[in-house]
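Next up, some structures in C-alpha cells.
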Structure P
C-alpha cells in the first residue's frame, strides 16, 4: 500500500471523525477504526469483531470508541495487516492464515494440521510461551496480536461431487488457504485462496470445485450448501479456529496502562465467549444444514485420512528447517503438542470415545 493511497484512505475513513462537533471530540480520548477480513456480522468471526468493538468501548467507559469497517469498506480482506501497520486503521480483526505470504510461520497461531485443539492452543499462547513469540513475530509489522475469538474446530470442506478415494482429489480446485493447502497439495489439488465473501460465487460459477472455511455456524451463513451439497469432516487441516485482533503497536503502547489492560482483557473475554458460542451454534447449524437444506454429511474415506496424517509432520516440520524465530516458534508449538498429547488422549479423547457408546 503506497503513501498516496494510504493518505487517501485515511482522509476518507477519518472524515466522519473530523466532522464531529468539538464537544464530542473533547469527551472521547481515542477514536479508533477497526478493519476486518469478514463480511459485516458474519456469524462467527464477523459477530466477534462487532462484539469486540463494543467490549472495548464499554470496558473503557467510552475512552476508546471503535468504528468497525467490514472487508472492502476501507481495505480488502487480505490487506488489513498493512492497514494497521501503516496507520490506516488502529486495529483489525482477522486471522493469521492470511499472512502466509508475508510470514509463513504466522499460520501456527491459527491452526496446524493434526495440531492443537482450541483449548490446547490457548494453553500454548497463555501458558506455554506462545504469546511472547507471537508478539516478536508481528513486531516487524508494528502491530500487537491478541487471541480474540474462536470458531472452534473446522469441518473438512464442501464438495460439488462426492469423494471416494485419493484419485478423486486430483485436479480439484480447492479453496484451501495456508497450511491446509500444503497438506493437500501432494494429493494433486489446485490450491485456491479467496476471501470468505467471494467463495460462494466461485463455487456457483464452477471456478472452484470445493471450499473450506470454518465450522457449520459460519459456513451456513455463507451459503456454501447452495453450490456444493457434500459436507465432509473432520477438519483435519484446521482443528482450531483462533481469530486475532491486531493493534498498531505504537498506538497501543502510547495508551495508559489501564487502557492497555482494557484492550487485552476485552480480547481475552471475547475469545472465551466466542468459542463457547461456536460450540453451541456449530451444533445447531449442522442440524439445520442436514435437516433443512438437504446437505449430505460425509466422513473422509480412511485412505484420505491416512494420507493426510502421513503428510502432516512434513507440513509442520518445514518451519524447523528455517532457523531463527521460525524454528523457535516451531519448537515451542511442538513442545506443547508433545506435552499435551498424552493427557488429551487419557482425558478428552478417552471420555468422548466412552460417551459415544451411550
Structure Q
C-alpha cells in the first residue's frame, strides 16, 4: 500500500534535487570550512554561496544571515539574546505561538524579563489582537520585544508582518517573528518590513532536517547563543553542517523559483478538500482563518462521537498521514495549546490538521475523503 503523506506542516519530503546537491558535497567536499587549505576553502565557498541565497531570498545583507540547527535554536537565540544583550525587559507574545517560543518565554519570565500575552481574536480565527498589542506597546516603561509568528503551524492563521513591524517601530520596540512555516511559501522582504529577527528551518520547505537560519538586523547585534569557535563570524560555535547548509540553499532556491506555481497547486487542493468536506460532512468546522490563512494547511474540527474518537488512528491504518496538531508535541497527551486558546479547556472536539505540499495530488485528497466517508459510514 502506497501511503499518502498529508502532514507537511510537520516536515516535508526531501526534494530529489536537494538530495543530489547534498550528496555531491558529501562525496566531493571533505574539508572543514574553518581550515585554510584548498579543501577548507571549498567548503567555505559552499557555505557563503548558501548564505547569499538566503540573503537574496529575504532581501537581506549576507552579514545578517547566520546558520543554525533549525528554527528552535534560531528562536531561542533571538529571544534570549535580545534580553541578555539588547536590554529587553518585557516580551509581548501570543498564547498560540510555537512551543519553542512559549517555553523560552517561560524560562525568560522566571529569570530575566516580564512576559505579557496579547489577546487573540477568537472571532477572527485566532489572530493576535493588534488593537490590544498597540495598547500594550503604548506603555514605554520597559524596553520591549514583540514575538509573533508569521503563520500558525496548527491553524494557519497569518499575521501581517508589516503592520506589526510598523507598530513596533512607532513605539520603539524590537520585533521577532517565527517564520518557519512561511519561508519559501510567501515573499518576505526585510528591506521594507520593520523586523529585527526572523527564523527559518530547511525541513519545512523540502530541505534536510537539522539545519536552519536566523536573520538578525545588522543595527541590533546580539552575542553568540552557542559558544565555541569562531564559526558563523563568531556567532555560533561548532563546525558548520556543510552539506545540510548546501541542501537548505538548494531547497530555498527551488522554493523561490516555483513559489507561485506551488501556491496555486496547494490552494486548489485545499479548496477542493474544504468544499467536499462541507458537502459530505455538514457538521465539520474549520479552525483558523480559512479564507485568508496559510494555503498549505486546513485544520478540520469534528464533533466528538464514537466514530471520530479514533479518526487519526483509522486514517493512519488506512495509509494516510495527517496530525492532530504540532508534531513537536507528539508523545504528550495534553492536547493542543492552540486549540485550547481558541475554544477553552473544556473543548472536546476532534481536530485534524491536513497539510499539503506541491507533491500531493487531487487523487490523494479524494482518497482521504473516501476514507473519511468510510470511517464515518457516509
query: For mean count of other Cβ atoms within 10 Å over residues 35-42, which of P, Q scores largest?
result: P
- prompt: Taking distance in nm of label points 7 Å out along Cα→Cβ at positions 171 and 251 from the coordinates of each of P, Q, which one would give 4.9?
  reply: P
- prompt: For structures P, Q, which has the highest computed value of mean projected area of the Cα convex hull in nm², for residues 107-146 alone?
  reply: Q
Comparison of P, Q - label where Rg/Rh (Cα atoms, Kirkwood Rh), for residues 203-282 alone is highest: Q
query: So helix-only ellipticity at 222 nm (-39500 (n - 2.57) for each DSSP H run of 4 or more, over all residues; to 500), computed for just one structure, reads -15000; which one of P, Q is that?
result: P
- line: With FRET efficiency 1/(1 + (r/R0)^6) of positions 235 and 339 (r between Cβ atoms, R0 = 35 Å, to 0.05) computed for every candidate in P, Q, 0.45 is reproduced by structure Q
Which of P, Q leads on percent of Cα pairs over 34 Å apart, largest value: Q
task: Taking FRET efficiency 1/(1 + (r/R0)^6) of positions 219 and 307 (r between Cβ atoms, R0 = 35 Å, to 0.05) as the quantity of interest, name the structure among P, Q where it is greatest.
output: P
Source structure (of P, Q) for mean count of other Cβ atoms within 10 Å over residues 43-50, computed value 18.2: Q
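Taken together, the values in this text are just the output of simple stated rules run on the coordinates, not laboratory data. Values in this document were obtained by computation on a predicted structure and should not be read as measured data. Cβ atoms are built from the backbone, for glycine too; each structure is taken alone.
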